[in-house]
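Given below, in the form of structure tokens, are the structures.
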Structure P
Amino acid sequence: MAVLKKLLFISTFSAASLVQAQTAAPQFDIYLADLHQQKISHVKKVNNNSGYQNQPAFSSDGRFLYWTSEQKNGDASQMDIASLELSTGKTGLYRATTLSEFSPTVLPDAALSAVVVEADGTQRLWRIPAQGEAKALFAEPKDVGYHAWGPQGDLLLFILGKDEADHQIAYRSSTGELKTLAKNIGRALAWRPGSQQGYFTEKQGDRLSLSWFDTGSNTLKSKQLLLPQAGQDLRWLNTNTLLVSAGSSIYSWQPGANSWQLWLDLSKSCNGSVSRFSISPDQQKLAFVCQPKVESAT
């Protein structure tokens with residue numbers, strides 16, 4: 001197991017800071033629940049190990065749930081992609097590697113794309129099949145933190161800078177052209193289904209605000225709507241409903257509206273804060289990340 005050289009952690013309104021592997025990782029747990037008409041049931045914790053368990057993503061056929069899982073070996077740790085087969089409940093690693101991987105995202109051919117921390121510490125976007133050769137998708141850009149695929153093989157990218165204010169959201173066209181969209185940003189990236197609009201967030205005071213880039217018209221709409229207090233992570237439910245996690249709840253927004261509405265209260269299932277979440281293709285399963293509230297010593 002290779003020692004993790006870079007570890008991407010995100011504060012509430014910021015982007016990433018890089019810490020050494022010896023630093024204790026925050027505790028995150030992933031839960032899976034049945035979802036029906038904005039209600040959940042049969043909630044269960046997915047991960048068996050402690051530490052950083054984050055970034056859930058369903059396979060395109062809904063059979064598997066993938067996530068970033070911290071694997072510990074003594075004082076060393078590595079981030080690998082874990083998997084859960086929903087029909088059997090069997091968990092394991094998607095694939096054993098010598099490098100650390102983050103942000104698993106399903107590709108049309110059922111392989112995964114992921115941010116890989118290479119041996120020299122460079123972070124690039126790779127294609128990782130279940131079997132066969134895993135390799136970088138392209139040489140540039142480096143220092144990729146997060147990614148989201150658009151409808152035409154294009155990408156929204158979160159690229160690490162020298163500090164939080166220097167992190168940027170960039171658009172990479174299918175031909176490799178790179179365009180910086182914003183700095184002073186949040187981590188969320190989400191393409192609106194059935195459109196050419198890529199959504200992200202920018203800092204506005206002590207909160208984040210919703211922005212988007214339309215690749216068809218080459219139009220950028222910046223800071224159009226404040227997210228709920230503590231809101232961070234985005235996910236489209238369908239072409240008319242965008243979801244955001246904030247505190248222990250998930251809120252919804254319809255394009256054109258000027259406010260967010262409570263969509264799902266998860267406080268009975270998460271004694272802390274909900275961050276990243278994913279909904280299965282048939283919209284019958286919800287996976288969400290809970291960072292438990294740290295109880296102060298008495």
Structure Q
Amino acid sequence: MDGYTLLRELRVLLGEPSNGSFLDDRTSYDCLYEAAKELCQRTRALTSAQTITTVAEQTTYNLNPDFLSLYLSDNENDYVIKYNDGSSNTFLRHRDYDGIILGDNTTSQTVPDSFTIIDASGISQLSGSTTNTSGSSNGETTLTDSSANFINVAAGDYVHNLTDGSHGVVVSKTSSTALVCALFDGANNYWVYGNSYIITFNGRFALLLDPPPSTASHTITVNYIQMPTPVYSPYKSYRFAPDYKEALIYYAAFKYKYRDREPDFGDRLWKHFDARVRSITRDTRQAKVQGGYRVNLIKPANRSGTRR
């Protein structure tokens with residue numbers, strides 16, 4: 001399901017002509033990206049794992065920028081991560097943030113008792129000037145700054161071309177000095193040598209261990225639901241199975257109808273989306289031979305996996 005197909009079917013569902021002004025590519029891609037993230041969260045479609053090496057006495061560790069929420073849980077429906085001390089594995093259970101703070105356990109030990117997920121510290125925006133010209137190819141253009149260090153930049157972060165007035169999204173990183181971007185609403189919508197830019201960051205998450213480990217070089221494995229790579233080009237596609245397409249379209253159309261101040265139509269589209277997601281989730285569980293839902297009466301976690 002590439003960008004072209006998604007834009008076309010969204011336009012057809014909303015009954016808009018190809019030359020109409022109600023739909024614009026930037027808003028449509030934004031809505032579809034929101035739909036993709038919602039699908040990942042609800043269907044647990046895309047997953048990944050991050051390996052973290054401990055530092056003695058250190059409590060907090062940044063998670064990957066594409067971390068959406070925790071994935072792995074035990075038979076009591078508690079989220080868990082794997083902690084390896086060099087000789088054996090221990091599965092640490094998630095604990096709510098309130099309990100960790102009130103427990104006030106700051107004395108380090110070989111293997112922590114539990115963990116939680118918190119917001120990571122904010123990242124200061126980046127600014128600079130391009131050192132190369134890159135025309136637009138299928139809606140994408142590469143920002144190159146040979147003097148920059150884009151190590152903290154990730155797909156989904158926002159980028160602004162202050163010279164031509166265009167704004168957009170980082171869609172991928174090719175190196176520590178080059179970013180592939182999608183730009184809109186500017187004079188050129190691509191990068192020219194000497195253009196001034198600003199990059200602003202989405203929020204990130206961090207892992208908090210309770211208490212901190214006393215030993216360095218232990219290994220933590222965090223299994224998580226992965227944020228999808230944004231699609232802002234006609235010829236790029238989301239990494240979903242074909243039957244996810246209808247749900248993506250209905251969610252994006254729902255967002256448009258609320259923008260159009262037609263909540264009744266939006267609510268109907270949401271119901272179609274919700275029904276499709278339930279069907280996908282059921283079929284996926286059967287295909288992966290996963291168990292059904294488990295009931296747990298403890299305080300529920302929010303979408304990121306933290307129970308704060």
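For the set P, Q, ranking by relative contact order in percent (Cα under 8 Å, 6 or more apart) places Q highest.
Computing mean count of other Cβ atoms within 10 Å over residues 53-60 for each of P, Q, which one ends up highest?
P
In this comparison of P, Q, the computed figure 12, 42, 33, 12, 1 for P(r) over Cα pairs in 10 Å bins from 0, in percent, for residues 85-204 alone is attributed to P. From P, Q, which structure was distance in nm of label points 7 Å out along Cα→Cβ at positions 29 and 93 = 2.5 calculated on? So the calculation was done on P.
Could you figure out which one of P, Q the value 19.4 for mean count of other Cβ atoms within 10 Å over residues 37-44 was computed from? Write out the running numbers ahead of the final one.
Numbers: P: 10.9; Q: 19.4.
Corresponding structure: Q.
Given 0 as the derived value for helix-only ellipticity at 222 nm (-39500 (n - 2.57) for each DSSP H run of 4 or more, over all residues; to 500), which of the supplied structures P, Q does it correspond to? Walk me through the intermediate numbers first.
Numbers: P: 0; Q: -8500.
Label of the originating structure: P.
Taking log10 I(q)/I(0) by the Debye sum over Cα atoms at q = 0.07, 0.09, 0.11, 0.15 Å⁻¹ from the coordinates of each of P, Q, which one would give -0.34, -0.56, -0.81, -1.23?
Values: P: -0.24, -0.40, -0.62, -1.26; Q: -0.34, -0.56, -0.81, -1.23.
So the calculation was done on Q.
The value 16.2 for mean count of other Cβ atoms within 10 Å over residues 197-204 was derived from one model only; which of P, Q is it? Computing mean count of other Cβ atoms within 10 Å over residues 197-204 on every structure in P, Q gives 16.2 only for Q.
Every number here is computed from the coordinates shown, using simple stated rules; none is lab data. Not measured: the values here are computed from a predicted model. Cβ atoms are built from the backbone, for glycine too; each structure is taken alone.
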